[in-house]
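Each structure below appears as structure tokens.
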Structure I
């Protein structure tokens with residue numbers, strides 16, 4: 001009986017310690033080495049948010065396992081920026097491993113038939129889906145975290161320019177998450193918002209030169225530029241992009257070279 005009591009005591013201690021560590025561990029924003037794709041993991045208190053899922057299943061799942069406790073099987077919000085497979089292909093796998101409370105997309109994403117079929121599968125499983133538009137805002141109860149949708153404001157001719165662009169303000173830091181937005185979308189964003197002095201910029205489209213609007217980034221003045229990419233046939237990140245930020249003496253974080261970037265708050 002004494003042995004059993006000791007075992008139960010140890011088990012209870014382990015459970016409470018694990019829960020305590022999760023609830024009171026530092027909040028973070030994680031830009032994982034996801035290969036040629038995009039994904040951002042955000043932890044605020046007991047809430048977990050994901051911006052895009054990438055396309056290589058094991059990489060995102062490993063990042064979640066390595067940064068969240070084993071019993072955390074709920075993702076509060078998943079935002080899919082746009083229907084390119086390197087931004088959403090891992091969604092169904094994620095759904096099979098975790099309970100996703102809300103999936104957020106924009107209505108223009110449904111123009112893509114393959115992505116539309118995926119959304120139909122989610123609806124069949126009673127998945128909660130919300131369409132957000134320009135100027136919609138997500139906030140946590142304690143106001144530590146705010147995600148403001150900045151884009152798209154209309155239906156653009158290129159799917160990349162319909163990417164959901166999110167300005168994340170988390171405690172005392174700011175993050176601009178940009179999907180695959182290109183020149184037309186960036187020029188519209190520049191015209192509609194006075195964006196400047198951002199702490200962390202997730203550079204669009206894995207370092208593509210077609211997203212390089214120098215006046216936009218000069219005013220944005222990010223402290224750190226994150227480029228998520230892996231092996232690809234497009235030449236990402238393009239030399240023009242790297243050279244521009246190097247000339248500006250900015251810190252560039254390439255996930256395929258430097259690995260995960262985790263910002264604890």
Structure II
């Protein structure tokens with residue numbers, strides 16, 4: 001198991017764990033990286049759009065593509081690499097003409113493995129097929145919602161979805177997503193077979209605040225610890241209750257329970273909501 005717990009030689013190492021992965025390449029492919037400028041959670045006007053961001057180690061962005069966008073039908077896995085911009089690992093692949101690309105790595109993908117894509121590809125881990133060619137019950141990841149786009153959903157570490165049905169007209173496949181939602185997706189859209197790499201990501205214990213700061217996250221403070229002009233929960237003597245009927249965001253909006261989804265074009269494809277069966 002790649003999760004390793006450190007001996008607590010210092011207070012910061014007590015409970016700390018690291019993910020020892022069998023990665024085969026440490027430095028990224030230079031031609032597939034671009035500089036990544038930091039914005040510390042600010043938008044283009046300099047206003048904070050995401051709180052508690054700033055600092056952290058320097059990163060380079062790895063250009064991730066999909067297998068079916070390559071110049072040939074087959075590719076060979078050259079190396080498995082760490083990507084600081086996502087929870088999953090990535091794979092460096094080489095096509096038949098010698099060109100290289102990065103793709104999301106599947107669980108247990110190995111260097112030297114041959115990957116294929118297209119209508120005639122076998123439904124084996126790492127291969128990429130249209131949803132119409134993937135049998136029911138198979139686990140998939142990196143799913144495209146549009147045939148003309150690359151993968152959009154089920155891309156985080158350890159994630160997978162399941163093909164549960166093919167509709168009679170052949171236009172849509174029904175896919176069960178990690179949230180429990182069952183969604184209709186065009187059968188001409190592509191998906192990869194298997195589950196996303198690095199499923200142990202959620203088992204890592206950071207152990208100390210310094211590791212969080214290296215990720216570019218700054219400390220957070222409870223609203224009721226603030227002043228009244230900083231947060232609706234603020235004020236009072238010490239750590240007092242929020243004094244409101246319902247919790248609120250820093251901007252006075254309802255913080256819990258209020259439905260905010262407005263994308264009606266997306267909801268028409270939902271067969272079963274992720275909330276069904278919950279109480």
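None of the figures in this text is laboratory data; all of them are computed from the coordinates on show. Every value quoted in this text rests on a predicted model; they were computed, and no experiment measured them. Cβ atoms are built from the backbone, for glycine too; each structure is taken alone.
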Problem set entry | Which of I, II leads on FRET efficiency 1/(1 + (r/R0)^6) of positions 41 and 105 (r between Cβ atoms, R0 = 35 Å, to 0.05), largest value | I
Exercise. Quick one: Cα Rg over 2.2 N^0.38 Å came out at 1.20 when computed from one of I, II, so which one is it?
Worked result: II
Problem set entry | Winner on distance in nm of label points 7 Å out along Cα→Cβ at positions 25 and 233 once structures I, II are ranked, highest first | II
Exercise. When helix-only ellipticity at 222 nm (-39500 (n - 2.57) for each DSSP H run of 4 or more, over all residues; to 500) is calculated, the result is -9500; to which of the structures I, II does this value belong?
Worked result: I
